[in-house]
Structure 1
């Protein structure tokens, strides 16, 4: 996180109405590359330089929070967001519609980008492990980080290759074999053979350091808790007891607290002419702010920085072109991602997360003046984000859809944002424990204590009872825009269902196709890839 103070100089911002047709062709993979040298601290490396600086930088390079790769595949396939075609803008041969309607094919570019990004990261880790210079603690971190990337691949594609040395060509593993590998790597790093209540991890070589840019004992437990929570999907076996034990250990022994009342950061997006803009962001909103580094809720995060750790582009991805005036952004946004109306309406108006997560209504500039869209395609030139979206294609209105603002924006922000991307945080862990306990007992009310803890932070009343559908909705409200919804929908058997402009989809769609380019590239080797069923 960039902590250098800046002299903000007012400048003339010229608004252009030029559209952003076919942005994807230019922006897929357009991530600031990190040049990392072992033992030397470089911008955006995340805390003090370590031998694993290059490995952790791969979290940015693998599409964690930018357009056209991992993040897009998790969000646009869910009932949270869409990218509607606005005339010639954002159609791009229909690939964004394919993600929304679950008609994606092996030639989909975003799937290939996600595959390449994860395997590029894995190769970086393998090279570091093969170098023979890492100490035991660094080796443990590297193995868990590699396991996390394999978790993303296994979750997305099911049957993957698991090379553990640089450049190795190995046979394609089953999803169960990938699950076993990920599990064993994390358990070995933790120094245990199983996750159980009352386990002793005090001497784990991963340690208990509080730098969220590095994996500690609690970060490893959080990753394996996610693995176990989804085990029935992956291998047809329930591991809810292990998921609950891992989550409980973090909650009971970790140094983390929910960021609630009194947990504040300065509001870097404050407009001087808008009296309703607070001086401070508090609670849930502070967890995701541009200056969210060091938040007490963070367990494992990706360090993004506008100068040396680029790749988080939400201001560009989400906002209308004219919203450049609201935050005096360095570059004009692209006007792409929008929230589905039903998802937006699932929040109570009093829910603090609703205000933090979404941007709706008439938009004002830095001085409090109305922002105008002189190329408006409706009867009103005032820029006003409406929760309703008129259609997915071919002519979605330019201002249609509430815009995701959870990872909030700062004044004079650059296209690459400063907010740290959250992989693991305490709020997520609390809900994972509640779900695991409910599934173990067969009674969703067993999740109520944890659900109500999260609801209290959001300033909404306790629930007296809950069922599976209610829990999924509550988790959705908490975890919006954290690349969790696709996995949650699959776990709850809802991914193939219908929502706005999406018909029912086949069960095989819960696993993405192996990218065509990867199958072709592997054909000449000793271990060619084969396609997943249904594609």
Structure 2
């Protein structure tokens, strides 16, 4: 369907690809993986024609319709949410007008040749219109918007009134409504809650029939969707059959086999070079020496790829808190709206968070999860009830807002140094390096960093302090898959208490042992892990029906 053959691409002094090849096959769902900066987004831009390869060939049928969702939304204004979504299918709607014009023309007298030509064009247009789902465009647009969390009450809302995260959903809805032959999705789950992720997962499995190429830091989502992985690394693209978990296993097997082959080759080369060195001066062995020199010149040397840099850290042993970390009594929170009306977020929460518990706070988007964490972290006052911290509790709070309050003019090193002023330069630089700020990167200013880099800085400042109660609001949002795994391992080993909000189901399955669900302002406590919560809540919903 789409073939990239012997592609070479360079950005400045950085060589992204050198004779790399990959294919997108009809109806096949493929995950695109690789370290940050390896060229995943460049692959998307090469396919869409936003960039051109320096060398190589990209072949794609002219009739192939490509839909591309990226993290760059662009300007949205002057339309309602539904109109903005429908604007993506303007060509299909124009095709409907052309079909109507041809139907009108058929009622007029014309020559047999003209009629035959018109009928052929009419048949092609109808086939294309049906292929693009033209008969249910508005219904599909509404269905997609609803699935992504924008319900009928918001269809006519001006698109400029939505926040950046919700505009991303509208941008995603536009691409899905096109119903393209090839769907390119660059981190589609970044701004979605669990309910919307589950809807998108089901839509891709059951509704979408085309080819898919996607990146995602959500391991469960990736495993559920793809049957093939393309790894972009070391200036090339390598294909693996299977989902993400299979890819990890197969990559390790290939790496071990390559390492074994490399060692065997090195042993052979050492023996040959030793022979040449010992007998180079002997006339009696001249023929053998020359033969072995020629043999070595022809051997293709095995190259070991460089080890990928990942985040390495573990929390230092925290000071011991009391067994009762947080006591909540009749806790509630309401916001006063612009019209002085009151919006209840949650109410009457009574309970205890105990030492070393790992708790997930769950609920639909807008249920009040982040607000609940803010109350626990003393970032906002409760409207009712009390929240009392136990003895010797030291709180660390991470949120997307934490990244916003980083001081842009400071460097990474200065930011970390501020929270550990007694430590020497070497210790601070080691901590920066653990979060992938090595060498000159530690001297980058905060204002120059990406979202993922800022996340790592905030996590580093948490690690630098002796904390025993971590309150984490979407800590994985801007982290790549490898960094998420390392953070997960560190939190599992953390000897303190954790309360977090996350839409990463793999993270929740692997970490939490208790769940708090906020549903329509009420809090339900589940004394079990995330699997237990899913089973119990599903059972409760069936009972209510």
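No lab work stands behind these numbers, since they all come straight from the coordinates. Every value quoted in this text rests on a predicted model; they were computed, and no experiment measured them. Cβ atoms are built from the backbone, for glycine too; each structure is taken alone.
Observations, loosely collected:
- Ranking 1, 2 by distance in nm of label points 7 Å out along Cα→Cβ at positions 106 and 490, the structure that comes out highest: 2
- Relative contact order in percent (Cα under 8 Å, 6 or more apart) - highest-scoring structure of 1, 2: 1
- Computing P(r) over Cα pairs in 5 Å bins from 0, in percent, for residues 330-393 alone across structures 1, 2 gives 3, 13, 21, 26, 19, 14, 4 for structure 1.
- For mean count of other Cβ atoms within 10 Å over residues 122-129 computed as 14.5, the structure of 1, 2 it came from: 2
- Of the structures 1, 2, the one that 4.9 was derived from, the read-out being distance in nm of label points 7 Å out along Cα→Cβ at positions 74 and 514: 2
- Structure with the greatest value (metric Rg/Rh (Cα atoms, Kirkwood Rh), set 1, 2): 2
- Structure responsible for -13000, with helix-only ellipticity at 222 nm (-39500 (n - 2.57) for each DSSP H run of 4 or more, over all residues; to 500) calculated and labels 1, 2 on offer: 2
- Answer label among 1, 2 for the case where Rg and Dmax of the Cα atoms in Å, for residues 258-409 alone, calculated from the coordinates, equals 33.4, 102: 2
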